[in-house]
Structure P
């Protein structure tokens, strides 16, 4: 069961939705909630090509940019506090400086779960497909992450669990269940393979885990060797699901694309519902 979580707070559209999602979960599980805003000083002060004598201009420019971003993050953190107070959710707020993904991962050491908006970037850049911090957290962070797209549904709809039989997929499925995120939800176990018989066996294996815990699930075994991301997205849509669960760094050749190839990018960019990822 979830006892504590951390949510990234910045100026992006999806960050606002991520905060609403985190507050909803905090209420449901009576969990501790921390909001973190990071002033990315290394990014602002990074070396840049400048004309001779331009160093003074850059220093002045960096100071102005840092002041502007600090002011904006102060405002967002204040809004986060007010929102949590209005919703009756006790929360703490943290403002730090450094590399955002590293600072979030450091704060997450004391939490069970990270919630972050898809385009969160802490640079004041809106409309970005996937924030660099999101990709780094998915790649390097040991905690499970729920990535929230703009306009994502709040918890309370069905869940599609992508299962390929790999260790990461098994861990993600287990962590999702042990955190209680599937409680009261309609669970759909989705397995895809080039061989239909393998897909059927994988779906049965995934379903067996939930059934051993008294959870009823619906199995979906699909045969496919290409368009994997679209097949997953179609299943999420057809099931009217509110979350996609998947593991990271799968070893199977077909599903390996999910994290290391273009399929991952497609899912992260196009999935209209929150994605629970663990490895």
Structure Q
């Protein structure tokens, strides 16, 4: 079994990006819009800010009050769309329930949609066109490439169908010529399907859900789950790591697997948006 070290791969990407940004005529810019006081969002935005500082990307946070209206949110997004110093726009979720997040994603210019959630980018991904894709699944593709794991012709099973991970993951794998099966909470005989997977990607938020008897020998297992253990700071994945690892050829740990790749992939998207805007 080979452990897929997301921290190591992310660090290599970080150093390459830092060098690339240093050579640019000016600094790329990322604008993050955060609404309300969600505690997890504060941490995630802080991590993005830190990474921007390390890489030399201009970071601007717009922290809006909980009672922000849809009109005010769209007005800010339109302003950022027109701001030439802003190359990427990220709407930090979750947002308050009274706001329509899909309408907000539609308002973000596809050229600045570095999170890959604009309907135009989602549609382009489904058609196999060049576009921004969601950062976590795109980061997983980078991880697989870093370990020379070729998915062409392989049976790849994705468990989870969220717009953030499952659906774009399936599209990216399909675009890489994999044979893809999507499973979800209504899938019958799940274990029978997972046992046929050459590559298994799990993103359901259910701790230790995937057990050793659900995978075949030599499978590649990618665990996207982040589950906090009650009364503890420990984080575990959706895969029963200790038992499953004995049957895998490759597996991602939690933490230290997929997570580090998400934020560095976001930064890579910001640089790509900058270079496209500047015709570099």
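Computed from the coordinates by the stated procedures, all read-outs in this text should not be read as laboratory data. Because the structure is predicted, anything quoted here is derived from the model rather than measured. Cβ atoms are built from the backbone, for glycine too; each structure is taken alone.
Give the label, chosen from P, Q, of the structure having the highest value of distance in nm of label points 7 Å out along Cα→Cβ at positions 3 and 171. Top value of distance in nm of label points 7 Å out along Cα→Cβ at positions 3 and 171, among P, Q, belongs to structure Q. One of P, Q was used to compute helix-only ellipticity at 222 nm (-39500 (n - 2.57) for each DSSP H run of 4 or more, over all residues; to 500), and the result was -14500. Which label is that? Only structure P yields this read-out. When distance in nm of label points 7 Å out along Cα→Cβ at positions 43 and 187 is computed across structures P, Q, the figure 3.7 traces back to P.
Which one of P, Q has FRET efficiency 1/(1 + (r/R0)^6) of positions 115 and 243 (r between Cβ atoms, R0 = 41 Å, to 0.05), as calculated from the coordinates, equal to 0.75? Among P, Q, the structure yielding 0.75 for FRET efficiency 1/(1 + (r/R0)^6) of positions 115 and 243 (r between Cβ atoms, R0 = 41 Å, to 0.05) is Q.
Once mean count of other Cβ atoms within 10 Å over residues 107-114 is evaluated on every structure in P, Q, the highest one turns out to be Q.
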